[in-house]
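Some structures are shown below for you to check.
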Structure P
Amino acid sequence: MFLLEMLFKLLAFGLFGYIKNPYNIFDSIIVIISVWEIVGQADGGLSVLRTFRLLRVLKLVRFLPALRRQLVVLMKTMDNVATFCTLLMLFIFTFSILGMHLFGCKFNQQMENGDTIPDRKNFDSLLWAIVTVFQILTQEDWNVVLYNGMASTSPLAALYFVALMTFGNYVLFNLLVAILVEGFQAE
């Protein structure tokens, strides 16, 4: 549908009339990326390019002044949000290193033939420790990681998860909300 819209606009306005409007250029880039994604889908996986289609929502900013005001406030608070993101990355890194020390190479599953395979949620490497800590912070199946930690070490491992959830979810994410609310109050 968007490809047809682009072709009709090109026929109606001509090439130079079409590219005078920045929204038409924006739409054409999104359409080209979408067509590229559909053609590339036969090979296997450019599905990440679908997210560019969501950028079409930004065209609503032109028609909705309240949304424009909110986006301006969010852009003004980006320096504080960048500081928050740095603090969050440091927090995730610290708890990942601590998790590697406490639970490294301990989340293994024993198979019937005697082989052991690591669980998908583990602290065996820094990358998987960061992914696991991020998963816990987003509360996606975090209780399984808690039970694996308690089963592989001791019930005192729950203190790690309580500290991670308390400081991560309730302190850091409330700090993010406070930064955004402060930006709206200043406006």
Structure Q
Amino acid sequence: AVALTPDGKKVISASSDNTLILWNLETGEDERTFKGHRHLVGAVALTPNGKKVISASSDNTLKLWNLETGEDERTFKGHRHRVTAVALTPDGKKVISASDDNTLKLWNLETGEDERTFKGHSHWVRAVALTPDGKKVISASSDYTLKLWNLETGKEIATFTGENPFFCCAVAADGVTIVAGDGSGRVHFLRLENVE
């Protein structure tokens, strides 16, 4: 996984060697290596201000890093299996994680508190995306479903069932168009309707 800094000058990469690396796009140089995970790092996200980075690992944790110093500021523990994906709320104060323990979790970045667990999938959750307003969450799972959740309450709003496991999802800027990819290679375009 990779994420670009807001200024577009640097990129941070996640690796199976258990590290993150900050790269300078202009020079191609490795500026900093972030070490601390005990297993491969599969997802990464930057806070909107570009000062912190969140990583998700097969060691069942997430970590919050200071991009400037490389310091591991906080470790988020609570998932029982590999953490596969992360998404930040638009205000940059909370992060939602997806896991092979069939759940999503909402974390407070400041306190490290596990604020909410989203239960409803019957198999691995592979991807997570937030609507632009930060009020709803989309999750893609190996249980052949996409689920729409209310971020505030943790309640499931709707489910779409496909014919194959879902591996990725995204929400368009309009906040109502969902794009999801499944194991057969199909891309699904869905539209949210009558959802408050």
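When FRET efficiency 1/(1 + (r/R0)^6) of positions 89 and 105 (r between Cβ atoms, R0 = 30 Å, to 0.05) is computed for each of P, Q, which one produces 0.75? Attributed to the structure labelled P. Determine which structure produced the value -0.39, -0.47 for log10 I(q)/I(0) by the Debye sum over Cα atoms at q = 0.10, 0.11 Å⁻¹, calculated from the coordinates; the candidates are P, Q. Comparing all candidates, it corresponds to Q.
Assuming 10 is relative contact order in percent (Cα under 8 Å, 6 or more apart) as calculated from a single structure, say which of P, Q it is. The structure behind it is Q.
Using mean count of other Cβ atoms within 10 Å over residues 81-88 for the comparison, can you identify which of P, Q gives the largest number? Intermediate values should be presented prior to the final figure.
Working: P: 13.6; Q: 21.4.
Going through P, Q one by one, mean count of other Cβ atoms within 10 Å over residues 81-88 peaks for structure Q.
Match the computed value 0.75 of FRET efficiency 1/(1 + (r/R0)^6) of positions 9 and 129 (r between Cβ atoms, R0 = 30 Å, to 0.05) to one of the structures P, Q, and report its label. Traced to structure Q.
When distance in nm of label points 7 Å out along Cα→Cβ at positions 33 and 177 is computed for each of P, Q, which one produces 3.1? It traces back to P. Can you say which of P, Q returns -21000 when helix-only ellipticity at 222 nm (-39500 (n - 2.57) for each DSSP H run of 4 or more, over all residues; to 500) is computed? Label of the source structure: P.
Taking 20.6 as the value of mean count of other Cβ atoms within 10 Å over residues 121-128 derived from one of the structures shown (P, Q), identify that structure. Intermediate values should be presented prior to the final figure.
Numbers: P: 18.0; Q: 20.6.
This value belongs to structure Q.
Between P, Q, which one scores greatest on distance in nm of label points 7 Å out along Cα→Cβ at positions 1 and 113? The structure with the largest value is P.
Read the figures in this text as sums done on the coordinates, not as results from a lab. Nothing here was measured: the structure is a model prediction, and the numbers come from that model. Cβ atoms are built from the backbone, for glycine too; each structure is taken alone.
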